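Every read-out reported here was derived from the displayed coordinates using simple, explicitly stated rules and does not represent laboratory data. Just so it is clear, the model here is predicted, and its values are computed rather than measured.
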Structure P
């Protein structure tokens, strides 16, 4: 990996239940609880190393990656490194630390969802993105925000009201803390399933988010790496 730094950040809190269908955990292994039929959302409460957090916050937004690959977990590093070079993300211990975290989360998601391929999006976001309350049309999705405001969601008991009222919704809105890892079910997990959520409003604030989003392969996923990469690379 080229770095002796550790990703073992201090855990925040312990396993607990926060409303019906919601659970938190204090280790990555706890995310597998999303496979329980009664759970809709599991949040791993964690704190990334201070050095990595400070590095990410100080980076010029233009250097943040904005990429999407469909990849086997074992190929994640080789698939992503060229994108990081292209966007100008500085090489060194901090980049290795970030990539190690993405690598670990991709592997964890693949195990939890029993997926050979993972649709990986590491996105630079400076607009409101998915501003409306919605359910994702997936079986399961993993999100973590490395920089900027993180995803907002509502308890299942308020889901219908939030979907109907949208901007007029005055009920409680929850926030996934920055750096925490959330895995949640979408509408394809079954009738009545799916956590209602939205992107935080940041348009016009000058803020730029860095968001990791992991999904199983779908019809709108890119072609699997390295085939797609090889097709896009002109012969030398």
Structure Q
């Protein structure tokens, strides 16, 4: 069972409860027979960053990209009222617009980078362990944190740079949330998300859920389902 270190990770800085619940999940997996293996997650994270920061997002453009471009958001404040707000969030607009201008050379470059990481690191990692246990998200954010910047009034015809400023918090925080999961799409990794208890937030009052995700190499779903069931039985025991 592979797991990550909780040291020197800024994403956990303000959510010590999440760190504690993750370590408890690792111990829970040990109780049902898992043998812990500490591994370097950085190469996996490099792949994860390519899901929305690379050329693969062009696949989404083929589905609804033209609709997004035809409904460019204005710079008026976003109130989160579905009856009055615009159709497209500026974060979505910018991601798909950038995808429209992706070049074939970029796609081959990303594919080369992923294959190199697989050959040098990931394939060898899968020889060291059978599955990984990772946080589903490293932390959790309040709505006002994600919406920070939405109140800006940039007028009817904002530039892309202005929209990027408006969407900066949304973009960064959602990137953080995908830190430990986004690689799965690009590596065709089997994954199952599981509950892992509750933690008290730094304000001392909010009690929010925490989850982990089990990952296995491609086409190992049956083994992962059995392991997930055993894990949930152990979780229910407290």
Structure R
């Protein structure tokens, strides 16, 4: 359930969307991402990444996501339909934001450290952590490999195509991936996060967010504009 609450900050008016993230139970300790994808099928649920905060980049592909969790993991699924598509990057921590890309930024504790997980359409991941854009550190492949990813586009590189193209990406995120924190459970936690869609090097670049980002130019590394996730 998405609650359209707005919370003013003291230094100006900023609007925070809120999601109550509910539990999803699987019999397996580490469910297969294809099974997770089948469970998160957007029937009666899901949230839109549709905020266009920068007038110089008006293109708005259709993007929806869903998020659930259990005792050990966060489950994410994205569904995208766009007119320009590519997925050329195949190596961990490559510049996946230049491809058709979906992103999840989360600050799991109230200490200013947030993680940016960025995925192109074939599941190649960039994963960083830090307090701002300037002090980020890419995390090693040994941590990225803990993610379990399923893409409807497969895992082979795709050079740019045009046309109405739809794709889905599902990710299981073990809590151990948040390696600068020791999180034993998410239940009862309230954390800050945002969800994005971009494609910096597509024929028509675009920059969408779930919670609006009120900066002069595209900048996803702005935790002051993160929305709120309540793990219930």
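Here are the numbers for this structure:
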| item | result |
| --- | --- |
| Value 1.13, calculated as Cα Rg over 2.2 N^0.38 Å, assigned to which of P, Q, R | Q |
| Origin of the value -7000, where helix-only ellipticity at 222 nm (-39500 (n - 2.57) for each DSSP H run of 4 or more, over all residues; to 500) was derived from one of P, Q, R | P |
